[in-house]
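Undergrad: There are structures below to look over.
Rule-based calculations on the coordinates, nothing more; no lab input. Being a predicted model, the structure only gives us computed values, none of them experimental. Cβ atoms are built from the backbone, for glycine too; each structure is taken alone.
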Structure I
Amino acid sequence: MPISTSDSGSKNGAWREALAARAKEAGFDDIGIARADARPDLPAKLERWLELGRHGQMGWMEETAARRADPLTLWPEAKSVIMLAMNYGPQGDPLDLLERHDRAAISVYAQNRDYHDLVKKRLKQVARWLAETSGAEVKVFVDTAPVMEKPFAEAAGLGWQGKHTNLVSRRLGSWFFLGAIFTTLPLDADERHDDRCGECRRCLDICPTGAFPAPYELDARRCISYLTIEHKGHIPREFRKPMGNRIYGCDDCLAVCPWNKFASRAREDAFHARADLEAPLLEELASFDDAGFRAFFSGSPIKRIGRDRFLRNVAIAIGNSGAADLRQTAWRLAEDASPLVRAAAIWALDALGEGERLAASAAGAIGREEDEDVREEWRYFLR
């Protein structure tokens, strides 16, 4: 579509209209534009969050803080940030699965293909068209780059950051991925969206681990998504019971949002849940060796955390299941080669009523155990 350059106002309007059409063709569900300098407040906010240690083990947040907080530090020539949203809405209510204790609850976004690949591919389609049509330079970013997508999506009018810090859209609810196109093309910015949370605090009240110190603030160290995905070590005892059967991520604060009355199921087949990941049996997931784990989760974002962290999470879910028929599975995991898995399995066995057997085995197990954290799990039964 040729863009007239005769008048600045009509030219920008034409670019906005053409970009929206191209984004829709590429599979995006919404688009907004912000100036590259639209959020001068971000450096101070990010610095405070990091100073409070709320990023936990995500050291890369500190390492990339300067670039993350200011797009102009990342790319000084950028004039505009085009934010695009792609719906991944589920078919049903993710909260229903939390009552099926012998099954694993996997975050909606991770129940099929890794979204990064698809969203980035579609972003490149839009960006390539913009570069070829306008002559401007472009760069695309999807989540893994040091870009604060949610604040810029808010600035671009796609929605607002709710009290749970995630973006909420009047059109899409809570279920959508974000991607960004930075460009040297100066474009008129869209109006920033008003906060529509009102007095509602459902997202805060439902959090099993109290990860929100205050509305609009998140302490990642207490967040089940962080604990099951980013946290590399043994999960602190205080969070194990609240995890329930959540083995990869947590959707509670998203699922409970009343704005999801406007949400719809994802159009992309790649975002529809795999049949074997909608409600997988904990017993089956607990059987993976490393090769089996990698094969089963090929192309999935779950593969990123590795077999040991994954089985750590599964073992905790087994402990929370209350299922006596999973005791034997937990005993097998207690002999796993990974200290992460062994420690979680010992805790699970206690939760399943095997405390007496554990106490009888504790002294000998401590003598054989090489990992100090696992020895500490065993010492619990000698107190």
Structure II
Amino acid sequence: MICPNCSTELKRKERTGQVCSHCHRPFALDPKVHGRGMHDLRIRRCVDSLTDRGRLTVTLTQLWYRCRTHSRAWPAREARGVRPWIRRLVTLPVAGGLLVCWALTSGTPALLAAGAAVAVLLAAPKLLPYDPALAAGSYLNPTERDFRRLMTGEWRTAYGGLPPGVVDDAERRPGHTAPRPPRPRAVILCTDHSVAVFLQANDMPVRLRAVLVEAEPESAHQALVDVPGRLPVVVLHDASALGALLAPLLRIAHPDRAVVDAGLPVAVVRDRDAAVHRFSPVPAGSRAPAVDAGELRAVAGLSEEDAAWLAEGFWSPIAAVPAPLLAAVVEEAVERAVAADSAGSDSAPEYGFLTWPHADGAAGADTSGKKGTPTA
């Protein structure tokens, strides 16, 4: 690897203990120790692009999605093929008969019988394959826990803090309402804690004169009730089942408000290999409501494929959207919400990533998608 301090190419023995043997200065991450892609120069490049060369402040969660080196999601699969006990029931008698022929004969016939018995046993799994049932799932590498540990541990030890322009968003405060700006003209309802911290860290609620409300999708209605006035609402949410239903249900519950859906649409990310796809099944006994595909089609107007994908438990986080794009979209969404409110709430547009500028970057990072292709 290359030393992030003196740019010297170091062999493994020249960087023992995360200290360069040439400049004798410490560094934080070694890919041989901390995993592929985890080294200081790459982290700095990711920070540079995510913060738009220092123009923005981003969260540790946003940086984690940007720095991921591998991600994959897979649907549930039923068992298929010939079960092993059936395969054995077929192949063992055949192989046994051939071995009996081997024992009762000699010479070339015996060799042929023995060879055929071995071939039957070896070829059976390929000729009669079996794939066990597979539950739906997903993973990201490194995990959020491991990435946070590296950045708040090794990185902070080496450099005295997080990279410039990165803030820790570990503390979660559901239902938190940011300080109300003077003469507010809109409400930004955000269901993702990391994105809410990102907006506050960049003073966007103050600059846009918007009340920032952080709430879970299940409690979003009550969170809006607690905000006085009938200010227009911009909704930021993941591409998830509850996220897709949020704006339509808020329009029904608050007919006197203009509600602009500025969340991440599933149609944009479902088939994008570069998008982050995650799987979170609703656990037994959970208080979170289960959402079926029919509700998603009827209420949110989703296609059959998108609704089925969300109903199975897949989703894509809005925190993985590149920060410069997210900031630009929030600004434009607030302006559209204010304009829609001035024209009457019935004119509030169906507004999402499909119509946002630079939509090709909406899901992006220089990393892998659901196919599991690793990146540098």
Structure III
Amino acid sequence: MLDTEELAVQAAASARTAEEARRLDPDVVKLLLAAGFARHFAPRAFGGTEGTFAELTDAVARTGAACPATAWCASLAANLGRMAAYLPAEGQRAVWEQGPDALVAGSLSPFGKAAPAADGHTLSGRWPYVSAVTYADWLLLCATLADGEAPRVFAVPRDAVRVVETWDSAGMRATGSHTVVASDVFVPAPRSFARGDLLTGSPVAATAACHRVPLEASNGLSFAAPLLGAVEGALGHWTAYAEVKARAAVLRPEAPGPSREALAGVLAHASGQTDAARLLLERCASTADLGADITPERIRRTLRDTALSVRMLAEAVNRLTANGGTTGFGESQPLQRHWRDVNASATHIALQFDAAALSYAEGRLWTTQTSSPEAAR
């Protein structure tokens, strides 16, 4: 069970200072691990939970209502831990030899180069946007090989690489998504796996349902769940503001300010979009929990649902912030922070609607034999 109550309280209390530091508060990271996020998908053989996407999505959203950046790091801690289970058994033992709460960070973008070496590879490269890297124990880093072999993912101890503090985004500031630099780091053979195994949900030494999920069925969910929480939190902050304005409109109808009708419209629109996004993401989580039984049609639907949810969440938080008054933009106000966090994160490549729409339309508007809508004409 992912217990987020204490984590949410501490994350909310330290959110502003974490933004200024551009990294989570150390005490928040300790609570994140204590809540069980890092171990959520870790193999039971090493003390992990082998949990469900449904439970994780709800826990991440609850955390995101308090601090979206904390939720983002919590979600990635769970999902990168799931990916570490794709290592051969010896590699898994290396990652979790100190226990199931090892914090794994990383990047699946093949920005590195790997060269064969005796009993392994040497790894070099530069990977930007690695969230929570400051607190990571292990990193999963993707690289191409000079001989044209498909990209591989390499597990590297955090102290074997250099971190360059490059994270300067206006949103999700506290995620500390800095750049990792590796220079001829030796990685033993058991500490790597083919990225293609992750894409197809085919680990070499893991059998749990949560480990046999094709990446497309879960990847977008890991980024969308924190945004769901962020907008649910924004809705709570906006509602507290609107309640005061609504009472003022009754007591002093002649005074300047939004009418009850205007406030009601914002509330109905934003809450309805947020509820709809939650329902879609809950269905995505239930689909991911099918494991190896997920059909291609359901994967395409998940891609659509995830991207559509994020689009609705961005519209909802924009509506709330645009009608949250001047005070809502104060630096001490959570509303503007949630607004920045949602809009910054919605640009993530895994959440883009056009790509999801093209995937969903495949087999409906054109067949797999035609590579594009134009070719089907």
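Undergrad: Looking at distance in nm of label points 7 Å out along Cα→Cβ at positions 107 and 315, point out which structure of I, II, III has the largest value.
TA: II
Undergrad: Quick check: 24.0 is what I get for Kirkwood radius over Cα pairs in Å, calculated from one of I, II, III. Which structure matches?
TA: It must be structure II, since only it matches.
Undergrad: Something else about it: Work out which structure the value 21.9, 74 belongs to, where Rg and Dmax of the Cα atoms in Å, for residues 163-322 alone was derived from one of I, II, III. Write out the running numbers ahead of the final one.
TA: Values: I: 18.1, 59; II: 15.8, 46; III: 21.9, 74.
So the calculation was done on III.
Undergrad: One of I, II, III was used to calculate Rg and Dmax of the Cα atoms in Å, for residues 19-226 alone, giving 17.5, 56; which?
TA: Only structure I yields this read-out.
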